[in-house]
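Student: Got some structures for you, see below.
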Structure 1
Amino acid sequence: MTPDNRIAVCAGSYDPVTNGHLDVIARASAMFDHVIVAVANSPFRKSKPLFTAEERVRFILNATAGLGNVSAEPFANLVVEFAQAHGAKAIVKGLRAISDFEYELEMNQLNNLQAPDVESVYLMASAKYSFIRSSGVKELATYGGSIDDLVPAEVASALKERLGR
């Protein structure tokens, strides 16, 4: 990566954004000049997201307001195409477990075939967030479990409203 191009993309569905996601985004923002949080808005996803892409972008922008070098926007193309279109030379991903590594290794190889100039950078999940998954947070919210320490307050409120009993 050249010093004049220190833009990174943190791509994901963020449905919803968790404190684990925000930890990776904040750590990436300390490493790069600009971090673009790319929110997947694809009609080919396995399941329909709970929140719209616009809602997910808003949640991220509100939660990262104190980080002056972070922006967020939806995308519906290949992440490497999104990165190239924004001048990014890195895709930052968080890894929680071996299963994340196996999936991300495959994605890295596919991305490298498409755009060898875009590097994948992996950050290990912080121990206090390593167990958090968006799907697990949604399941907890559905059954009235405590989610206040897992997601930003705005997201917790929206989840309770949408999924709570």
Structure 2
Amino acid sequence: MAKEIERKFLIVSDEWRRHVSGSVEIQDGILAIHEGRKIRVRLYDSRATLTVKGPKNGITRDEFEYEIPKEDGVAMLRDHRIGEILRKTRFYVPVSYGLWCIDEYHGTLGGLLFAEIELHSADQCFDKPSWVGREITGNKQFNQTNLLLKHCGLEDSIAAE
């Protein structure tokens, strides 16, 4: 079973930009959400994925991601999403112990900037670069889905399910 183990942080400076090894433009759309579970479709430059995420247990959750035909992903985003399409640039910053992903949002959540690192285990130790600030892992105020639903005025209708 696939597991996602990640920690999320605010960014305190642009120093990370000097260390970027690559980037990709991403469009995200939520197809379903219920009791901490989420189904998302994501478009990258040339491909699409469908992701099913289970509820979180600390910083760990089940995550199943499948590549789908890009045309199917486009149709799902267009016709079946909840709220707006999120647009962001994901920048990759490699370090000796892993890979930092920095998401810079455009449009709906424009101006937001978060850093994430995926870990091999929940207790894995790692160094925080100088540009990494306060940890926001598990803080619902900074959860991408909650931010989107709040922006679209849908948080009360979804929570009522």
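Nothing in this text is a laboratory measurement; each read-out follows from the coordinates by a stated rule. This is a predicted model, so every value here is computed, not measured. Cβ atoms are built from the backbone, for glycine too; each structure is taken alone.
Student: Here helix-only ellipticity at 222 nm (-39500 (n - 2.57) for each DSSP H run of 4 or more, over all residues; to 500) was calculated and came to -12500; which of the structures 1, 2 was it taken from?
Tutor: Numbers: 1: -12500; 2: -4000.
The read-out was computed on structure 1.
Student: Comparing mean projected area of the Cα convex hull in nm², for residues 34-121 alone across 1, 2, which structure shows the greatest value? Intermediate values should be presented prior to the final figure.
Tutor: Details: 1: 6.3; 2: 6.9.
Between 1, 2, the highest calculated value is found for 2.
Student: Check the numbers for distance in nm of label points 7 Å out along Cα→Cβ at positions 58 and 74 across 1, 2 and tell me which is largest. Before the final figure, lay out each step's value.
Tutor: Values: 1: 1.2; 2: 4.3.
The maximum falls on structure 2.
Student: Which of 1, 2 yields 0.55 for FRET efficiency 1/(1 + (r/R0)^6) of positions 114 and 130 (r between Cβ atoms, R0 = 30 Å, to 0.05), as computed? Can you show the working numbers first?
Tutor: Working: 1: 0.55; 2: 0.95.
Among 1, 2, the structure yielding 0.55 for FRET efficiency 1/(1 + (r/R0)^6) of positions 114 and 130 (r between Cβ atoms, R0 = 30 Å, to 0.05) is 1.
Student: Compute FRET efficiency 1/(1 + (r/R0)^6) of positions 18 and 82 (r between Cβ atoms, R0 = 35 Å, to 0.05) for each of 1, 2 and report the one that scores greatest. Please report the intermediate quantities before stating the final value.
Tutor: On the way: 1: 0.95; 2: 0.40.
Max of FRET efficiency 1/(1 + (r/R0)^6) of positions 18 and 82 (r between Cβ atoms, R0 = 35 Å, to 0.05): 1.
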